[in-house]
Structures are given as structure tokens and as C-alpha cells.
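We did not get these values from a lab; they are worked out from the coordinates using the rules stated. Bear in mind that the values here come from a model prediction, so they are computed numbers and not experimental data. Cβ atoms are built from the backbone, for glycine too; each structure is taken alone.
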Structure 1
Amino acid sequence: MQTAPMTQEKALITPVVPAGEESRVAAVLGAIEEHLGFVPDGLRLYSLSPPLLEAFVSYVSYFREGTHLSPVLMTMIRYLVSAEAGCQFCIDLNEGFLSHLGVDLDVARAARANPEAAPIKDKERPLLRLALKAVNAPEDVGEADLDPARAQGWSDRDIFDAVVQAANNRAFNFVLRTFKVEHQGAFA
């Protein structure tokens, strides 16, 4: 699914760190900037609620360090889920991550219209299919959707991780779209 070009709207909320929480938020955002070289505005929005910011960053850290899923698969899940949700911020951010991972962006973009063309290992395709189905038609997911992943050697935890990655990303997409954080620089 291709998203229509969006006009840049002003963000509905400007993140202001709660009084007394400045050092807590600065530490989290500083770590993000050290790792990425910048702080994505989507994460900056979470500075409104330091506990949610910390929880979100903890979740991201798990997927960076604690899962068996490859970085390319996880990024493709986020990228395709974001494209389906029409979240331009996340599309752009994940294209940057894919490029950094050495993925040809023309190939990644083609996968938006045909997820089977995603530049991932064949072994990972059942997880991608399941993750996309989980966010688009969860009531239709059954054993027949899990069996191909298991046949490729994926554990139930790996299957769970793929679905959680997709579902949490969809929620993040909707939060950003709701508050009109559609591009980096939304709070400039």
C-alpha cells in the first residue's frame, strides 16, 4: 500500500518534560542520541511521560539485543506495518535503518506493494506473513499461520516476538499520526 503525500501539519502536542523529571528524560534522550546520532521526534514525544519513554526505550532495546529475529526482518516488519498504517515518520525512519543495514531501498519499497518481495531470508518469510496478518486480521490467525514458521525452526517465542513487534509498531504509528508527528522536525 502506498501512502499519499502528506502536507506537513503542526504537531498537536509539544513535548514538555514534567517538572522535576528533566534529568531522567535527559539521560534517556542522551542515550538515544549517542546510539543513533539524533533523537527521533517520535521518541521525543514520549518525554511527556518519563515512565512511558523508559518503557518504550526498554522495549526497543529488547528487540535490538534480546531476540533471535534479524535486524533486517524486524525493520521490514516495522516498515511494512508503518506503510500500511500510513505513518510517514515511521516509513522514513525505517527506510533510514534499512539503508544503514545495507538494504536496497528500491527493493524495500517494492515490498510495500508485495510483501513476498521483501529483502529477507526465505526462512523469515513465514514470520513476516504472520506479523502482517496479525495486525490486519488477528481474528483470522490460526495454527496454519504458525506452522510454517515452526517448520522453519522458529520457536514460539520467536513467533510471539514477530507479532509483538508488528502490533506495538502499529500502536506507535497511531500515536504519532494522532498527534501529527509525521516528519522529523515536527517540534522545530
Structure 2
Amino acid sequence: MPRLRLKFPYHEQSIPYVDFSILFVGLLILAGVVLQYRYVTEEVSYWGNRVERLEKQQQQKAAPRTRATSRIREFSQEIRKEITQANVILDQINLPWETLFDSIESAATEEIALLSLQPNVSNRTLRINGEAKNMSELLDFVEALEREPVFENVHLLNYKVKQDNPHRPIVFLLTAAWIGIS
């Protein structure tokens, strides 16, 4: 088998300056495209940053600046309020409930119905709402509370006879101060 000699391109057909000039023009176009791409990306980045800065400025104008110290003061005031509320609750929990209830139970009779007890820890007073079958029972209850060693200054604040009820009970509100008990 004879040997083949292939030459690409043939020396007779080759025009090297045209090939190099086309290559050079292609490289120039590629460089121009790369430079144009860098220019456009830098411009997009510049305008993106500017938009972000303007949005931040508008947000700062919309929301006034607050200093950290004012926030700390707000937090400390909130904490103080919560602490005072917690102390009030602790005082109510630490009330001598058993002694108060025992004294009220010993003074009350079957003719007296207690509806609510409202202690005020700061004044050391107790408001008692209830109903009595008649006025003499109510006055006996007030005197019995006054005789209890736990209470002092027991006062009948108001009373009202229920006219719509056939038994005509007396709805009353009285207040009593409790003495230092433990």
C-alpha cells in the first residue's frame, strides 16, 4: 500500500497573513467584549449600591434614631415595673390567709352568706361583700368581727335591702383592717 501524504492547508493554498489577521481581529473583538462586559457589570454594581444607600437613608428618615441608652432606660423601667408587680403578688401570696379565714369563719353564722373577700395588702384592709337575712344578724356579724383579735376598725360601708326577693335579704359591704399577724 502506498503511503499518502496529506498536508493541511496546502502550501499553495495557504494565505498566512489573512489567517493571522482574522485571528487578530477576533482577539480584538473578544477584548472589546470583555471590556464592555466589565464596564456594564461595574455600572450595574454602582447603581445597585446607590439604590441600597438611598433605601437605607429613607428607612433612617422614616424611623427616628434611638440611642442605646434610651433603650436601656426603657428596659430598666420595664424591669422595675415587673419587679414591683412581682412584689405585690408575693405580698398577696404571703398573706396570712389561714388566720384571716379562721377569724371570719368564727364570726360568721348561718344567717350570713359571704360573697367575696378583697384584701388590700398595702393598706392591710379587707373588704367583705355578703348577704344577711336581717339587720340584727348583720350587726351581730360586724360586732363579732370587731371582737376578733385579728381585726380592728370594722366598719359597715353600705347595705341595701333586696326588694325583689321575697325573703328581703340585706346585701352589705364592710371593711376591716387586720393587725400584724404571722
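Using distance in nm of label points 7 Å out along Cα→Cβ at positions 125 and 165 for the comparison, can you identify which of 1, 2 gives the largest number? Intermediate values should be presented prior to the final figure.
Numbers: 1: 1.8; 2: 2.5.
Largest calculated value belongs to 2.
Say we calculate volume of the Cα convex hull per residue in Å³ for every structure; which of 1, 2 gives the highest result? Write out the running numbers ahead of the final one.
Working: 1: 121; 2: 495.
Largest one: structure 2.
Identify which of structures 1, 2 gives the largest calculated value of distance in nm of label points 7 Å out along Cα→Cβ at positions 37 and 173. List each step's numbers first, then the result.
On the way: 1: 2.7; 2: 8.6.
Once distance in nm of label points 7 Å out along Cα→Cβ at positions 37 and 173 is tallied for 1, 2, the winner is 2.
Comparing relative contact order in percent (Cα under 8 Å, 6 or more apart) across 1, 2, which is largest?
Working: 1: 31; 2: 15.
Of structures 1, 2, the maximum of relative contact order in percent (Cα under 8 Å, 6 or more apart) occurs in 1.
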